[in-house]
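We did not get these values from a lab; they are worked out from the coordinates using the rules stated. It should be emphasised that the depicted structure is a prediction, and the values quoted were computed from it without experimental measurement. Cβ atoms are built from the backbone, for glycine too; each structure is taken alone.
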Structure I
Amino acid sequence: MSDYLEFIAGKDRSTRFNRIPEEWMPKDAFDYQKTIIKWALRKGRACIFAGTGLGKTLMELAWAENVQRFSKWRVLILAPLAVSDQIVSEGKRFGVKVKKIRAESDIDGPGIYVTNYAKLHMVRGHEWSGIVLDESSIIKHHDGATKAELIEFADGIEYRLASTATPAPNDWMELASHAEFLGVCSRAEMLATYFVHDGGETQKWRLKGHAITPFWKWVCSWACLLQSPEDIGFDGSRHKLPELRQHLATISSNSRLPGELFVVEAATLQERLAAKRKTVDDRVAEAARIVAAEPEKPWVIWCHLNSESDALAEAIPGSVELRGDQDEETKERILREFADGTIRVLIGKPSMCGFGLNWQHCSRMAFVGLNDSWEQIYQAVRRCWRFGQSNPVDVWFVAADIEGNVVSNIERKDRQAREMADRMIAETSVFVTDELKDGRNIQVEYKREVKTGEGWEMRLGDCVDETAGMADESIDFSIYSPPFASLYTYSASPRDMGNTRTDDEFLEQYRFLVRNLYRVTKPGRLTAFHCMLLPSSKAHHGEIGLRDFRGELIRIHVEEGWIYHSEVCIWKDPVTSMQRTKAIGLLWKQLKKDSTISRQGIPDYLVVCRKPGVNTSPVSHTAEDFPVGEWQKIASPVWMDINPSDTLQKTSAREEEDERHICPLQLEVIRRALRMWSNSGDTVLSPFGGIGSEGHVALQMGRKFIGCELKESYWKQACANLRAAKSKSSTLFDNAAV
């Protein structure tokens, strides 16, 4: 077991973050900023989710300066376009020297460097002791490959900080991206531990009913969330936002959409785009009139279409366009000149310059082209309406009457976002305040306990630990479904085999169990494990395809002395799989594009291995208790009749907030295996007991059962299901051979 404990210690990522000693603190920092800086330094890796204008740049610079002094090496700050110059300027203001990377040759000796996200390729080949992501929510907007590249790059850097505005409370993927960046856990681990999704839409997850408080407590162990200093117990009187005045200028289009007899609001995306194009001239004219009414004021004019940008530049004298086809230097110069007042009216798209920039000198803006992205509008408004703004901020929305659906949709999203943000801060403020006091790293508690009943024993703990303590040759048959590498993660514990970064790490840990199972199994008896081939993705594996997970499990068993005995392929409906996973290879429309990408569905397998030696307790049957028709069905190499919904969590009574096992083994698969390969009175083992599926069936079929389960909530549910098994044994046992 010493080898196993050494493996677990090396795998434990929850406490490996090294704290950074505080050597320097900016004199101008507010008390709340100093507290957050010290907390982030104690953590070593952290996220600062703070409202716009709360001084995230100052806190980033102070953190980076301390990391650089401590490591005596290089710290990298990645920022959105044009924000690099702003960070260099802020560094001068606070006494932190920051060097901007324009070319790879700019990377020299120790120091603090800054560049934009598009230049990640320039910095990859260099060694960094720390990394800062400025406006880090931008990583969720990158495509999967780019985000994976950024997270992979950061994986080799010891100290990490990310900062952005307070995330949307229901944007779980943004939180998952940040947890992955820090190395706290994977997206799969976070979702499996705290979330559940029901049915077809695989992108929609919801917090488990009982997991809301534990989830936010966990988030606050690595992230500081605040919208105002008051949220974490500090004076917020100097951080009151000025008035935000929103105006709607509705243009009467007197225009019908194609196919309409009367003027109606655009509803579909196509109709909205048609509405935008038909009303460009009128909306631009109205915007130009609004800007002309205040000729001395700086203005930001946000647009959505290139045609809007062109028309606005013609209609507003002295305005300057920021366009996607401009080179990087030109874009940075335009943004710099707007910030210093050289340019009075800036025309641009929120997607290009709606993040990270501080424009408190400007208090006027207009949107002359809307889409349904509330976040883009929110971020664009926050460039000017932020702490440090001394004037009321006027925001004009110029929209045609047939664009009414877009306007109402944005208003609805804004109300919902404010309500949810308030609830999130209320939920987390106590946790954040506690964390700021002592900066504890999250610890994963490891518990061991045993519950017993008539014919069963359920152990809470690591299955490798538990099987190591079992007597030699004490088990007649074992059946289980192991975690599918890192496809499903059941807990944050390093002892969880699903909590792995790679397939190789999973297989190394799984080998310890296979070795123990071999020792405790009687000679000539069997073990059966349920598995499948695993999909690979472009983002995580470089290519879309399949990994032979089943073959790897068989290989480990053979290497540990088992005989590869038998297997059955369990059919799964590809239509159901397509609806659940949205896998590109199963989509019918892919046939019309390129059917070389199309593939078959992925079945399940029940693989059986035998321990060498003579079985002293043969499993024998009579023609009466095992009819030839049943044998022919079970002997088939493919089982076509397994109902995927025939699971314990479907048949057992559960309260609304009871745990759901992510992928429980179907009861009929367990019944057939026990019929074939065990006797009445045999001891059956499941090292991954889950909610007790294998034990439930074993008890109903007259076997004894020992189960192991690491996750306490599953273990408790398993104990309840095992206690209930006897009361239903006659009905289910009578049907077992049908």
Structure II
Amino acid sequence: MFDFSFLPPADLEFVVMTDTHYMLDPGPHQIEFESRRRQSARAAYALQLVSAFDAAFVVHLGDLIQEFPESHGFTESLAKALEQLSENGVQLRQVAGNHDVGDKPDPTMPTDWVSAETLTNYHDRFGQSWYSWSAAGCHFVVLNSQIMNGSLPEVHAQERWLEGDLAAHTGMPIFLFLHLSPFLVFDTEQGLGHYDNIDQPARGWLLELVRKHDVQMVFSGHSHFSFFNRLGNTRLRVVPSTAFTRPGFCEVFSSSPPPERGRDDVYKLGFLLVRVIGKRASVHLVRTEGATEIPSASPQRVLTRISQDLPHSPLGVSLRHALATMSEVPIAWQSTIRQPVRNDYPFLACVEAGVRHVRFPSADLLNGQQRERLLALRDEGVALTATWIWSEQSQVMAEAVNNTPGLDFVEVQYPGAVLPEAGCLQAIKDCASEADVPITLSALRPRETAPGKQHARTRIGYHLEELSSLDQHLGEHGVRVDRVLCRVDAGQSPWQTIIGAHNIPVLNQIGAIDWAVEFGEANSPGQVERAVEAMAGVALFPESRLFFEPLMDLDRTMDAPVGLLDRLCNPRPVFHVVRTLNTILHSEGQSWKARSAPACINATSFALHCPDADVLLLVPHDEDAAIDFADLRAFAPNSQEVNIIDLKTGTSWPIVPDADPSMTVQLQGATAMLFAHTSRPDLSKSPRYRLEELLDVTRPQP
């Protein structure tokens, strides 16, 4: 089911899933939300995907079923859910959730607290609810968050055990799993009346242990939503559900609510594949999107690299919106307080797509919340470029120097003219010498006529034909800049514009050319074509960076360009095109050259060559686009393997080299045809793990 061939080898792979909420079929009875009827089928689909990974182990973070322990159908639901697991060949390492043992001890909770009886029943069925094991030099710990802060004797037994277990494994990479999150946004947030966190004093006790033993990652569930936090060196990841989304958290989006008042935002459903590589872990979101069955003849899903695994990628985004916005879940069932909530989906989308650069207004560095999020993104492998608009009163140099420890690039935007004045040039020289950070120069040109627009617009970025005079001007003033930002306007072809850089005179004072490509108000096919053109063009210039903008749709401004994400922060088709193509072109730091492409009926085509492979990129104009296999063989006659990759769905399937030459390949959408000159390593059969040697499960006695 999966194509691992673009991923680096891993020491260990495991899956983290949560909140599958198996539900008994209510039959003809009325039901509050129709999507509830699909929860069990959605769980089955997710389990089939999980089974296909053949991972070392699978951790389920709790809420295996929909019913609560006090409900009439609890026992039957649990039996059916365990039967479903068996049918799909998945053996879980189970974490106790509130639907498994009961709610946390909070007098405002809507269901019964965990009790001695429900806890004993759970232990009899699954074994002790706190335990640990080691594998591949790492240590893994499961905790029962539901009993924390309670009065059961097991509370102190778990505390004593955890303190001893962590002390015994200090120095190892430690991964911690529990159902409730210690916190969602702030480690000081209120616990009483908050449905989704662990209250004090247990929270403080747990976080102190996390800091003391330098826990690498903490995984939690329950919220059915994705959140990402940092606590020192520890990454805290809240895992989405495979069943449904929690409506209240949709308050964070500037949009209409998703279906069922926010309960059925299927594009946010999925689970995580975690790959341990040396002393770090790469976390990959596997989206299930509410699907309930796998087609009988489905292609392989390409597993793409995340930011930290793509050091050679030029991909960037311009943050026209703030990276993270805050809101509050109103007082509504299930909580009895207003819960603070932060939108981490743009952050996580950047990492998922393999983005390596973001550019943002320098004012974000003065905003504590935005600065914290940007620095967390930097820790995930994304370089930061802060932009300053030059003026005589601006403090570009001083601010850049002060922010250098968390800043990778400075972009100076000179307003009003193509050629910056002497004061600006002197500030650039001073900044380069004192801040020791690369400088990008950009023009900021207001009052430019835009076709079809009532008012003139402001252009940020140079046009290619302006660079020769800029280079001469810089030379006359003895100034050299590391980069300039050029713009591909919405009406320009990214491919034709970018490859035009081959034709300009040699630039002596400019190190490299970066590109900002706006999608404009294009429809989905037009947006995809612009993305493919831009990525193909920039691949020919290894020193360049490519910034798509906007990351998220603008739909209530004078202009309404579409982004990689919609207003609910769900991926548009172009997101998956960019994500997949980013991995194909840049996973190994390939050096690409352009070559002629074979003609294709009703499609735009681009061809790239590197020593190990050729890539043919095709963007069909309509549903009848096709290419003859004979033309493909003539394009790369010596290739050892031919793989067709649907960029929008991120799926691949091979073509047999000796296939019928008269065969015609129909294109379903933007497509990459990868012709490998040598056989790619089959990482789908990468060494798996002799569990009896690697996994030592330690379950404390009750």
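For semi-axes √(5λ) of the Cα gyration tensor in Å, for residues 526-645 alone, the calculated result is 29, 18, 12, so let me know which of I, II that is. Of the structures listed, the value fits II. One of I, II was used to compute helix-only ellipticity at 222 nm (-39500 (n - 2.57) for each DSSP H run of 4 or more, over all residues; to 500), and the result was -12000. Which label is that? Corresponding structure: I.
Please state which of the structures I, II yields 32.5 when mean projected area of the Cα convex hull in nm² is computed from it. Source structure: II. Taking 2.2 as the value of distance in nm of label points 7 Å out along Cα→Cβ at positions 310 and 374 derived from one of the structures shown (I, II), identify that structure. Source structure: II.
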